[in-house]
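Peer 1: Please go over the structures that come below.
Since every read-out is calculated from the coordinates, none of them should be taken as a lab result. This one's a predicted model, so the numbers in the text were calculated from it and none came from an experiment. Cβ atoms are built from the backbone, for glycine too; each structure is taken alone.
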Structure P
């Protein structure tokens, strides 16, 4: 069979994008889809992405909440099934994304083939997520980074294929895993990359400017554009990097690209052009008077007190320098961290109805935090609070041994200075967790701005539900509330 898998991309009430992956890089692909308007078809060429073929379908004029679809591969002149029969071939269904209080799933760190778990348990968190998708409790999935682990060589790859083909194989092997594919093919997805789509710590290592590293980055970027950007909103934050904006009524999701412009040597995470353009785009969003703005950052802004973390890393001779340097508050990154936070605070000050929540991954634990300031923003002057939710990882094993001990020492509350003492971050307690300030098992989160039904929470609060794998393999739920605060 030539068909491998399908991924539902950015979706609105009336539009959707679907990426289909095939075993061979030739021929054509036909999508049949059914909504309240009946059955329609789209026929597109399969584009070459050796050793695979990729086809992207752009759906428009959708009507109703549920869309069924099926995909067939064919050559010109081949007999084709009727559209109705086409629906049952390589098919599934998804829900469109309304303009109401959408429930957003947050996932990251999909190391689905990590052998620390037995094979039957590796996809356990994806199966738990699929159950929520089937129940209509997730409208949209945000993937906050490390959608693949491209550090090593994938199964079946040989050097003669080239490094870009290696990254493509990583995507196809990861996304074709049955438990992963079941979710990706039945729920809209938007994504932003982090380091493991390239290699561990890319941009924070000393040798990332070498010709070999740059060549590898270019290969990873090509595969990233083919697989992840093919799914993402067309509205770009900036000409620098791959950040995007998705608007859904009173909610907007904005992803900044913290990898393509990152350089420890130059002190950049987003880079000047992306930060300049971000200010302009936030000015546009302020005019929309949103209820919620979610900002996807990959590596969370609030996590470890980095000076202490660096000292412990050196003391234990741990190979975590890139992880420390990845932090927003690390020494070379502080100028950009300050500007980024000031930009968000300024937006929040001039858009007082909007709650700003950062969404992160990367760190292999789940956390919540808030960021406060003593500075005034907007007219009249206010002191907005930003929230941050980090969910990591859905498949990557949680820290163990010495790493877990050090994590417990470092994530023990208190404040983190983010801007001359004027902006500080605070980890928040997670009720019911095994650790006071973080979830130290595999997890994903659902961010829910609704009242539990189909309307908005009357106080504009945000409910965060961490779905957490227990030691016995079952999945529990830790429900937290982030109250609306704007002083």
Structure Q
């Protein structure tokens, strides 16, 4: 294992050799803030949704509720909503919209807009994955312009997540038509849409219509920069103002740059894992083979040596901030046990297993090489495949076997696990890769039950049962969570919102004179 540790260090040092830090060469306007995106937003149309578009959506749009309120643990902060009330039946939520809220075109935000957006999002024609979550709602009752009631089919524990969906303008849709509505979206967030250059950037400008959303600058540019070294170099040359997901080995050089400040937080629901496409490949059918892979990974070594301690091992498909996190559920790193399980499984030595990675995974090339070595050491033949993020997403949606047996995947998720369960674990979920699990009916029932269980203690017990099923017959190899390290040009100041899964409150970026 010491030899493997030395290998990790040598790989990291080799990567550092390619990090060119240069003298600033460009000074950007004080009225423009440029933010790097690790992947190109799939689309700007919220009704269809899209991979990698979260920061853009959150800048343009708002929901009735926002992020977790640090002053009220377990509750989300009010955004468009002035008040939210759980009615006695526990199957209905009454909402009053704040007066004076307007869309970017000046139209007022009304309860009818909430109802319109809901109907559009669940329309199969839009094929928005969030429709799976919204089906818990039976109907929305519009009382008047400011008041409405969400009627759920049954008591629904994660109801707050549903109220975070954006509210779009019904009137604009009717006046502009479907095509213009999607290509030139209008929201009620801090920034209005200006333009999009596919594969390059999205430009927004401060709307400054609602007093609580006024920005200190005029223009927000989201630039798609897929290469981590390029993002860092562009921050140094002042072509970027804010860069996320920096890796610890980049910090030593960045700290030498007097015009850059670095911040970090561990209050982010981070989780990285290795999905196994069990139903797609007969090579992965034997649970002993998949269990072997879970025991082959040295998570602590990855965190300590590859990420220099800026993270933590995870042993379930959740983060430390998840409601479904259990500190007593561990997966031991045991290569000898893993080797025995491989021999006992139906795996034929030499059968190739493809591990796919994309540039959106931190230290993607290095990490994939280390995972390959872990799996090779227990007797597997692993081939690496790099895909462009858009191609990966297309393969995933279409269940195209070119995606490979395994992949490195990760993103922040809300603390409530329900959306993860219904998108990835439920046997008929759009992204489930183990649809014919022997006890899938039991797992599906547990997923339904946890959503309708409003008692937190009882719901925790259901979470545990779900993870016990997963631990015995896994679909995922949990890997680690990472702290969010981000850096900015000293002309601006921004602090990550505690607990937020992504960039929010960008209107609060301050311009430092």
Structure R
């Protein structure tokens, strides 16, 4: 089922290069696997680019194989203009101002804004939601956490730090937002340093004097990066304790905003209870601090949806060496990823809040009876029922009872649409046969038999997974025959 992701990159994305990975599949190293590199990649997907291998050969390579590899490399270099006179290649004339121009910086901020997810925005002791923070309603904000001033983790792995204007930290982003509001008499307190349980930061700053607190929680590059896999989904020592301490000091009538910075899924534990607002910044890039401040102070309405499942703890996951996606009672595995997980997640895949609200209506499919190879088309209406404009990520899922093991639920289409307050928009969607195909046993895992089975296909539309989004809609389509989709 994972092959579909790479198939889309090759055939829809038209990639020119692919890198084989360090691992082995069925005990065969991927960089030396002819069924994978030739059978699937070149014969089935018709890939014509080159494959990067991080290894050396021992001499058992034919000249034809070598010539084909060199030919693909030279073809790419020619297309990039690497053999042309330098003055004929436009890229050679680019300087710093062309790269770090206003349009590119605006795009970097926009990408970060659109990636930010909001998981919680509730404090029952307040008359309004904790977020966004209104500058005019507060006179003192506290910011805690080492990541507030660090820059390296905002970029993630493999990213070079830009020279000018550099990286906007979370601290600087919040400063800039406060400075922009000339009417508010707002001061700012910060406590940036490592927190050790039992040594409270109250000795430096008294967070109880603040009207609102923001605290960053994060992993580090030493924990998750190239060659470094986390052995737990828990945050580093002290971070849960820091949030618990800050909430106990600030009390129930003031807001504590948690800001997550990291790359992979984590166990939130007490963060969901202790934080009144919880924002997920992921690795937001060079203008991540500015984008996070935009969300915190309301100049941008968040609409990100989590692309991973948040599990409650390590106990909900199988042992690290187990790669099977499906539930397995013999090893107490509940399955992994939203497709196969049978437990209750802390935050489900596809979840995210907004500063406005939406409702769904009129889910329609063009035909309620289709053949196995037919496209299934439909539409759904979404209305912004709140007071401010906002993006909504409309999600289409399917469920299907197959004769062989298959996902419990599948995301088959989604679209992010700006909906003005009080307005309704219509999303049209198409479900192709490969989105609801199942895999039969075959002679080789590299030549799967992909079948669409006769039966009832349940289609769901809403702002999240059907089991976790109360306002979803449902339709049914009858598939009238069973067929191998490779014959469609």
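Peer 1: Out of P, Q, R, which structure matches 0.99 when Cα Rg over 2.2 N^0.38 Å is calculated? All intermediate terms of the calculation are to be shown ahead of the outcome.
Peer 2: Numbers: P: 0.95; Q: 0.99; R: 1.10.
Considering all the candidates, the number was obtained from Q.
Peer 1: Additional query: Given 1.8 as the derived value for distance in nm of label points 7 Å out along Cα→Cβ at positions 253 and 357, which of the supplied structures P, Q, R does it correspond to?
Peer 2: Values: P: 1.2; Q: 1.8; R: 2.7.
It traces back to Q.
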